[in-house]
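Listed below are the structures to be examined.
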Structure 1
Amino acid sequence: MSTGDPTSKSTRPHIVALGGYALLALLMTYPLVLSLTTAIPGDGFDGWQNYWNLWWVKTALLDLQQSPYFTHFLYYPTGYSLLFQTLNIFNALLTLPVQLTWGLTASYNFVVLFSFVVGGYGAYLLALHIVNARKGAHPAAFLAGVVFSFAPFHFAHLLGHMQVFSLEWLPFYALCLVKSLSSERLRVFPHIVLPVVFLVLTALCDWYFVLYLLIFTALYLAYRTVVDRRTRLHLVKVGLILTLTTVVLSPLLVPMVVEASRDSSHLLSTFELTVKLSADLLAFVTPNEFHPVWGDAAAGLAGGYTSSTSERMVFVGFIPLALAGYAVWTRRREAAFWLISCLVFFVLALGPYLHVGGRQLTVPLPYLGLYRFLPFFSIARSVSRFSVMVMLSLGCLAALGLHRVLASLPQRRVALAGLLTIALVGFEFLPIPYPLARVEIPSFYEALAEDTSEYAILELPMNWDRPAHLLYQTVHHKPIVAGYVTRRNPLSLVERVPVLQHFRFLGPDIIAQDPREIAPEVFEYVGIGYAILHNYMLPPGREREATLDLFDEVFGDQSPIYEDGRITVHMTGDQQGESAFLVLGEGWGERQVRYGRSERSLEAEATLGIVAPAGGETRLVFSAFSQDGTRSLELLLNGERVGEYEIGPHQSEVVTSLLSLDEGLNWLRLVDMGWEEPAIVLTSLDLLGDN
């Protein structure tokens, strides 16, 4: 590495740095370099969601000419809002030329390598500014990029969290903010525009990171205010940066706020999950689980921590920690802010309560107050991800420490000592061979892609959504009835329509109609052309038995049109049926199971759809009870009053008068006449004498 003046205009050290990070990226993701067009790094789970994200943005913009922030390709036919999806649209836009030229797999892997190289280079530039010296500055700054961009945190989320491993813009924003608030002048460019650019780029990758940078901004603003003993200019700069960023992002922020204001229940994280996904205190000193030498031993230690592998790998490295300590000891003034930043984000990453070795202690931490009083913290469920800012701050401290060491050495030994330190840190973080997920598509989907007819596909099993179904959609290009998404979909029909409900819950909901009898009409109503059962996705046990039994019940003795041992395919159009069926509308509580039966509570009023293939008459029969004395339940069909029924504390069956149905969708309104809070509970819904 060059040891020249870091402020010089020579491009050679920067070219060397970029080349060094590129070489490290290829080495430390090995054997990815051998499979750039046939596999992606990771465990074959969340990665397929982000693989789909790249495909969808290209499809929406170039093929459909529509906004990529809503899709009917998932949860067909109602669709799914992608405003709160981990869409990381920057990566999709960045890799459009790659995807169009070399394919989807190559574009995914381009994002991977880009994040390592650019992230490392950003931390290098930040550390170079902080070190601000001649001798040994470039090796020390290069180390900062290694600590930040090649830390176990990055490789942990490389398992599939593209929005998280796209951490490259964090150091660029930090550098621009530091330069802006360190200057006594106010120039729109670069003091305002550049921080805005990198904050916007960050938002287009991951909103979590925006939150982290806002906290970082508050910390650095407070620090500069104390050090410089002035506030006005700093406040003006930060105010302009945040205001302009909000304006630029308003086309996204406004619809997000509108959507959240309508119903935020599907966005909020449970407190229990927030606690679970917090970092363990010992995780920061538990070595890399993917290491070729001590990885198994480290994984054994980490296995008792509460969070998953991708959330618990926050090892900071013993060498960076030692160098950071040396910097704090010998360069207190330069290290002060970065120590504060490191400690603040470290404490936040620990979550609401302290965890030590997998045990939750009754020690409340600052995040607990943030969760309770600031709404966004109740959405940001993966608390351990604050550690990305720990690594950025630690990288700067390690650079200061290494520079102090190198500055004391003879000139001829500086480069060698710097390279040796970098190599040792790289070995400490080494994760090879990194796991890969092969892009393997059943041949049936390739044939399906040739069919230009419009219909949806029912992918099974569906008791929980498998990400591989998104991978297959990038080949067959047909809508699917469900989808592996970031947040629960309030528009979903899967939890409201019989047959789909049966496959989702592996049993009936409160709609008691025979799934085999009504399946043909349900499939036609939803627009399903094929049902595809993935046998290999079903492990032995109840899940497999219930899914296969229901599949056999629905399709009876109908012969599959395709079968290869991995998948079984039925064409739904081969079935005929004329039965009316029920659809749950709005106003129903979550499905509960008590004493082996399903039940749902009513809000003040709820809607119930009756889908009739032809006009006719039927009766609704339902079982219900009240948890609060006797209630009156009024029914209205298509706006016309049907009757009023007394619902007592003991479960009873009610049969309505004849209902005259129009062809198609009819709506029943169920109104709790004495509603103060949910009290009426329904346990069964069926139709009698339907046509």
Structure 2
Amino acid sequence: MTKKLSYILALVSAMLVLTACPHVVPDNPDNPDVPVTPDESWRQQASTSKLSGITYQLNVYSFADSDGDGWGDINGITQHLDYLDSIGATALWLSPVHEAMSYHGYNVNDYNSVSPKLGTEADLKELITKAKAKNIAIYLDFVLNHSGKDNDWFKQAMADPSGKYGSYYVLTEHSGESVTGGMGSWCSTSSGNVGYEGRLHFKLDWSKKTVTVTEITDAAQSSNGSASKWLYYGDGKLAGLYETSSGIFEITVDFKSDWGFLIRTSTTSWDSGTKWGGTAGKSVQFGTPYAINSNPANDITFGGSSARYWASFDASMPDLYYGPYAKASESATFKDLAAAADKWIKMGVAGLRLDAVIWIYQNNTTANVSFLKQWYDRCNSTWKGSGGSGDFYMVGEAWCDNAAQMAPYYEGLPSNFNFYYGYTLKDRIGKGKGDDFAKTVNGFQNLFRGYRSDFIDAIFLSNHDQDRFASDLGRDVAKEKLAAAVLLTSPGKPFVYQGEELGYWGTKSKGDEYVRTPIKWTRSGNVPTAALNGKVDNSMLSADISVEAQEQSQSSVLRVYRDFAKARNGWKALAKGTIEEIVSPNSAVAMWKMSYEGQTVLVLHNFGTGGPVLPLSSYKTDKLIVSNGMVTVSNGAVAMGAYSSAVFLQ
């Protein structure tokens, strides 16, 4: 016992203590807290170029406001390129910049435009040029599943469903292949003169399920108070029909309705079977029996058209239609959207983020993958044809139930968002368990590799559609720093979401806007809230969470992101390496190696609150690349404080 105690005391006295502030070795050669060998030539292995692949996701409308109108804009991004460069960004994913119906931009009205609220095409071109000078690429968010309801294509499709643009949307007449179940609903809209004003006679033949409408000059009738069938029209009016013979119901009314009419068998219920309507796109002809049905029960109109369309999300986002998936690239819809994409690629956009890709063919994986391969090949061809270097980048939001369901999407796209990485990390930090994290990540990698050998695993913590990762971690800053360090030392292409690097929290419980919070640049400055309609947690946006304050703090969340990003950019094994699991001597500690082109690093993360001492005499621990939290090193042993991290060159 005495001998063991003496050993521990000697170990502790010999240890070099690294403070809770993060460290990056290549840029701190004289830091006395960093354990180094007398010969520091190993630092020359660090690169001076950007290797990391880090992409920063930003909401253009709430990132930075250049002109003081309350809306974030493209010029605001350009003004803050130095900041984005300082956190190691090699690419920026911009929220949709096209003209759209809503602030977030996902219901696009014109794929060939830039929303005036966000700037001009010239502004976007300037951003692309100035970002490129800092080795930062620009990716656009591109919505292929649906357009906005105010899109001219959709308006023309509704005005003439049998015309050219009727083939651009999922309408009832060609719904079979695109709508095979899953998420969404049929919606209806009307165009043209679908209503009527004047005196009309209605004759309902219930046995034949037909209604005959006639223009008439006879006196109007009051509603039948004991009716079993009702005429529903106008602004919620109900007129009870009179049974004039067995199964025949009639009434004459002064009719006024902008949308047409329905037949109802209940004055209170709208359940299936109590509402009877007509066929989409087919209007009443006076004096001719018109067939009615209850499923579906479309508005019975007097002219124009009343077409039904499919919307996977909501009625403002009608689904686009590409025809049979094997020949999707031959459809007019595909060609017009590809022409729009060509415009931006030729301008210099280096990548696209594709929204909601599993719903393009309603969760039909085979169809979606075939479509996406055609889309990627087309865009990549444009990229190469316009002088682009390497392959065009494209990442899909294939948000499936699990990684196995998402993996086949790698046959269509080079990169897909790995939601399951963030889920796993959150779970393990919550449990204080790190020893199987590397194994799980390696499992994801092997799964994806089975579908594409050159896959690009897009890893992230959270995004604009999810509760903030900081909220999921209970707003524990130490855990937030750990999550940042793990993300930036994991294999793949890491995405950092706007405000994550500042420790932003927020949930969607009161609206999506609360997870799309503006950046607070200075302690006392304003933030762009106009797009969010004031739905901002101002209690979070205190002076201390601002960029100005965190840049001046050695213990801020921002400092961890900057230092680990700098390390990832500087060390090729950390940026591009293949992960190798290491059996951890402690259940709280995650350990792995990353190797690339002859360079290897050892990565350590403590997911727990304890302070384990790890016997690592078989590894090199004298060349520290970066660390965070309390880490001490002596004689081949590494002691790790709560939620600490360290990376050593091997």
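Name the one structure among 1, 2 that helix-only ellipticity at 222 nm (-39500 (n - 2.57) for each DSSP H run of 4 or more, over all residues; to 500) of -14500 was derived from.
That value comes from structure 1.
Of the structures labelled 1, 2, one was used to calculate mean count of other Cβ atoms within 10 Å over residues 80-87, giving 21.0. Name it.
Attributed to the structure labelled 1.
One of 1, 2 was used to calculate distance in nm of label points 7 Å out along Cα→Cβ at positions 120 and 632, giving 6.2; which?
Computed on structure 2.
Here distance in nm of label points 7 Å out along Cα→Cβ at positions 168 and 200 was calculated and came to 3.1; which of the structures 1, 2 was it taken from?
Value 3.1 for distance in nm of label points 7 Å out along Cα→Cβ at positions 168 and 200 corresponds to 2 out of 1, 2.
Computed from the coordinates by the stated procedures, all read-outs in this text should not be read as laboratory data. Small disclaimer: the values here were computed from a predicted structure and weren't measured. Cβ atoms are built from the backbone, for glycine too; each structure is taken alone.
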